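Asks: Structures for review follow.
Read the figures in this text as sums done on the coordinates, not as results from a lab. This structure is a prediction, so every number in the text was calculated from the model and none was measured. Cβ atoms are built from the backbone, for glycine too; each structure is taken alone.
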Structure I
Amino acid sequence: MPQKHEPSLSVELKPSKRLKRFLVIMHGLALAASIANALPITVKLALLTGICLHLRLMIKRLKNQRHKIIQSEALGWEVSDGNDFEPVQILNSTVITIFAIFLHFNKNAHRQSVLIVNDALSEDDYRCLIVRLKTTGKK
């Protein structure tokens, strides 16, 4: 009986607008809490400055992140963060939902993770990634 060979999966994550909005809302809530507390004004100003700087850093990081994921029968799973592709082992702690994938993997004996929000990929690519992770990824 001939074996079926699945075509390789190759996806490139784009910056997520939903994640950016979520970060802005969370930082806005943190700003409101830092203003509404009973701390001295100097501490409040320090908190405001720190929260604003952190938001700026996070948005800049989101724009610059370019992850690519490839899965093939011959090479297995490979992840690139802008450089060369490196083989990875998908971990059982990976969480898959219809809104986001919390991809956990071992890369060079170090545990790493990537948040993949569903608007970072096309609808078909996101669905294919979920199916491929469920069938071949988690061991």
Structure II
Amino acid sequence: MKAVIQDVKFISEYESRYGTLYSFKVTYEGREAYYNSKSRDQTKFVTGQEIEFTEETKTGKKGDYLVVKPINPNKQSNYGKALKKEQTRYSGFAVSYAKDLVVAGRLPFDDLTAYSTVLFEHMVELDKSIES
């Protein structure tokens, strides 16, 4: 969702398992939602500026309320990082498997590079098929 922020008010500071968090009430398009920040001087939701964010409904002791979170396209999840790390290992595995075929006499040495590339691309494709 994209909206122009009409007002941002600091509500409270509290301790959580992630450290000290600061709670803010954000008003936009006549709606009110809450935003928790790790910084007292948060710069994500600023009065008068347009921002893209996600809106989530949560249930509390006093009923349902909205929580907003800014969209950060540059942020990569731990799953994405782990996947990239795993795929970097594939290059070493692919060359090692191709080398084994050369040593066993099943593949000519000149084809080592080409075949290791084929193996690497196949491993990455298998990963993509698991993701979806």
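Asks: Suppose Cα extents along the principal axes in Å works out to 72, 30, 28; of I, II, which structure was it derived from?
Replies: Label of the originating structure: II.
Asks: Please state which of the structures I, II yields 17 when relative contact order in percent (Cα under 8 Å, 6 or more apart) is computed from it.
Replies: Structure of origin is II.
Asks: By the measure distance in nm of label points 7 Å out along Cα→Cβ at positions 53 and 69, tell me the structure among I, II with the highest figure.
Replies: I
Asks: For distance in nm of label points 7 Å out along Cα→Cβ at positions 37 and 101, the calculated result is 3.8, so let me know which of I, II that is.
Replies: Comparing all candidates, it corresponds to I.
Asks: With FRET efficiency 1/(1 + (r/R0)^6) of positions 13 and 117 (r between Cβ atoms, R0 = 25 Å, to 0.05) derived from the coordinates and found to be 1.00, which of I, II does the value describe?
Replies: Among I, II, the structure yielding 1.00 for FRET efficiency 1/(1 + (r/R0)^6) of positions 13 and 117 (r between Cβ atoms, R0 = 25 Å, to 0.05) is I.
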